[in-house]
Structure 1
Amino acid sequence: MNITVQVIGIVAQQALLQPSDVKIEHTLEDLGIDSLGLVESIFAIEEAFDITVPFNANDPSGSDFDITSVGSIIKAVQTLVQDQT
């Protein structure tokens, strides 16, 4: 399945929105996702793609996983999936 579609679906679910309402330029804050929602999104992404996301909820800015926008999350997941193969 398409990584972009899956990530948008996960983010939309956390934001209680339809996937069509989630745009790649949105930030998680734009979508109303708080820190708990972010952590739940990370867990869902790890489970969906069978990857380990290098993210520290206590220091998000120090993480190698870019969460600045939905698009950056998609790119980071694509990189992690590629690195796994």
Structure 2
Amino acid sequence: MIRPAKHLNLNTCVLRAASRLLVRLKEERLCRFEELRHSLDDLGPDADVLFLPTVHFLFLVGRVEYHSQTDSFEYLQPEVSHET
């Protein structure tokens, strides 16, 4: 789903959905599951299909953390290394 292909719709791919979720999470820092899911509603019927793979992708790259007690996602800021 991440690999580019000739017939890939760039408007409804995981990478675009991930960028949209990251924008929302950067603004709010903490977002409930349902609120975050509704951030992709304007993608149409693909939104429900894309949400979980997108969240999994963001978790794998270390950008979100899920809190089961509050059923919410937290944005994790990337660590910057200062090598000399």
Determine which structure produced the value -13000 for helix-only ellipticity at 222 nm (-39500 (n - 2.57) for each DSSP H run of 4 or more, over all residues; to 500), calculated from the coordinates; the candidates are 1, 2.
2
With volume of the Cα convex hull per residue in Å³ computed per structure, which member of 1, 2 shows the largest figure?
2
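Upon calculation of FRET efficiency 1/(1 + (r/R0)^6) of positions 15 and 71 (r between Cβ atoms, R0 = 30 Å, to 0.05) from the atomic coordinates, which of the structures 1, 2 produces 0.75? Could you put the intermediate results ahead of the total?
Numbers: 1: 1.00; 2: 0.75.
Here the read-out was taken from 2.
Coordinate-derived values only; no laboratory data. Quick caveat, the model's predicted, so the values are computed rather than measured. Cβ atoms are built from the backbone, for glycine too; each structure is taken alone.
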